[in-house]
Structure 1
């Protein structure tokens with residue numbers, strides 16, 4: 001499932017090959033962008049990449065987010081088993097990077 005949307009002036013591109021993204025995960029994507037936007041107002045784009053490695057019994061999910069901001073882009077990735085908790089963890093990593101800039 002791939003889709004693109006414009007959320008509050010931010011071009012959001014979501015890629016999840018071979019995986020469907022539920023409405024709850026889409027809401028969490030928007031909530032993460034709202035949270036990150038409190039630390040910088042210059043986000044031009046956000047690329048979310050959802051990936052599942054392995055078989056059903058031993059599947060490992062990963063979420064990567066790249067933020068298009070002035071200067072070098074900010075990128076973070078996390079692996080685990082729950083999409084929503086992974087999005088929260090990655091957005092926290094991005095906020096720490098933005099605070100260091």
Structure 2
């Protein structure tokens with residue numbers, strides 16, 4: 001799946017070291033080559049959507065999502081950011097998946 005993503009997304013996935021953290025890819029945006037979803041099986045329903053389109057290398061936009069209270073939607077927004085660097089993104093992800 002990631003071999004079809006833009007190199008900025010592939011590089012992000014490598015830097016995140018998903019297996020070491022116990023995180024997984026959950027890609028609801030296969031057609032968007034600049035976006036990826038990351039989940040933690042230890043926190044079901046939580047997702048971080050990351051987008052690299054139009055960003056300088058090493059910078060990202062993100063949205064954190066929680067399980068929705070309404071069955072009509074799979075997630076509800078839980079905050080986001082634009083133009084964050086890798087360290088900021090990683091901190092947000094760790095906090096989101098451990099909170």
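Each reported figure results from applying straightforward, stated rules to the coordinates on display, with no laboratory input. What you see is a predicted model, and the numbers here were worked out from it, not measured in a lab. Cβ atoms are built from the backbone, for glycine too; each structure is taken alone.
Looking at structures 1, 2, which one was distance in nm of label points 7 Å out along Cα→Cβ at positions 66 and 90 calculated from, given that it came out as 1.2? All intermediate terms of the calculation are to be shown ahead of the outcome.
Working: 1: 1.2; 2: 2.7.
Checking each candidate, the match is 1.
The value -11000 for helix-only ellipticity at 222 nm (-39500 (n - 2.57) for each DSSP H run of 4 or more, over all residues; to 500) was derived from one model only; which of 1, 2 is it?
Details: 1: -11000; 2: -7500.
It was calculated from structure 1.
Comparing volume of the Cα convex hull per residue in Å³ across 1, 2, which is largest? Could you put the intermediate results ahead of the total?
Details: 1: 89; 2: 99.
Structure 2 gives the largest value of volume of the Cα convex hull per residue in Å³ among 1, 2.
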